[in-house]
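These notes open a run of structures that come right after.
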Structure I
Amino acid sequence: MRSQRFTARIGHGVSIAEDVSYDELVDRVLEFVVRAAIAKANDRSTWEEEELRRQGLKGIEFARDSKALWWDTDAFAAEQAEAMREGAGELFVSRNDCGGRFFDTLDFDLRERLRTAGYSTASLFAEMNEIYREIAADASDRSTQANEGLIAEILGT
């Protein structure tokens with residue numbers, strides 16, 4: 001059995017991961033989240049990073065083995081039924097899949113990685129305000145410490 005390959009994009013084609021293993025997908029999504037939170041803390045966030053903060057993981061378009069993964073099982077079923085009625089059912093099934101447990105697993109794995117790094121957060125599905133705030137506070141503290149260290153170094157104290 002071949003391993004599954006994943007793609008993740010946000011906004012107007014901003015790529016987070018292209019044709020990667022699940023473990024690499026988790027790494028890349030986590031990196032994007034952390035970089036986005038730090039960018040927000042420094043007032044340098046992009047539209048896509050703000051979208052991630054507001055919508056959480058639902059703001060990311062995921063694909064597994066080149067099939068779009070749907071968050072909403074009811075919407076997926078309705079669209080699939082409509083495609084079947086219109087005679088495009090096979091085409092729909094060849095390009096789309098219901099994400100199901102994938103999203104629960106991804107959310108759990110991301111939160112576990114964050115927990116291991118010292119951050120505790122609720123589900124990342126709907127929004128990421130909480131984790132953005134936690135990372136921003138940590139980034140601010142570390143920046144202050146680095147600035148004080150640089151000042152001391154320059155002053156020779």
Structure II
Amino acid sequence: MVETNENQDLFSPDENSVEFDNGVYKDLTIAASLRDIRLISCDYSIKPEVFEALEDLENMGFFGAPSGFHFDGDTGILVGHYRWTAEVKLGRKKVLKLVSEYLIAYTGLSGFNERYARFYFEKVGRFATYPYFRSDFSYHSSSSGLMLPPLPSLNERVD
């Protein structure tokens with residue numbers, strides 16, 4: 001089992017590895033079966049100044065990144081963590097912040113190389129978890145009485 005913490009670069013190229021094989025990756029994408037997506041932590045906070053910031057939502061942003069990865073090639077189980085953050089700033093002060101972390105589990109990957117499983121998680125984990133984060137953001141902001149637009153859809157390519 002491979003474990004990484006959030007301070008490690010999960011997907012840096014391995015200098016000792018052979019060239020990437022698109023056929024192997026294609027086989028992995030066909031074999032992978034999504035088993036679960038779970039919210040495992042959520043931290044939401046707003047400050048009273050948030051209402052001042054609502055007039056200029058240019059200071060609203062969001063970003064996501066993998067925060068953990070576990071893969072067992074013998075059992076074919078891949079479990080990863082993906083962390084999303086959304087913020088609204090008023091000047092330099094963060095007046096709204098939501099940080100949500102999701103656990104994603106895939107099965108069916110026995111016999112595949114960890115490098116391909118990591119690459120798959122990097123590409124697919126972002127798109128698998130984002131709709132949940134987008135929903136969480138809408139839920140929390142509306143529960144606070146804020147009339148914010150929904151976060152935009154992701155439109156990046158997945159190669």
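helix-only ellipticity at 222 nm (-39500 (n - 2.57) for each DSSP H run of 4 or more, over all residues; to 500) was computed and gave -9000; which structure, I, II, did it come from? This value belongs to structure II. Among the shown structures I, II, from which was the value 14.2 of mean count of other Cβ atoms within 10 Å over residues 24-31 calculated? It traces back to II.
Of structures I, II, which gives 12.2 when mean count of other Cβ atoms within 10 Å over residues 80-87 is computed from the coordinates? Before the final figure, lay out the partial values.
Numbers: I: 12.2; II: 21.5.
Considering all the candidates, the number was obtained from I.
Rule-based calculations on the coordinates, nothing more; no lab input. What you are looking at is a predicted structure, and each value in this text was computed from that prediction instead of being measured. Cβ atoms are built from the backbone, for glycine too; each structure is taken alone.
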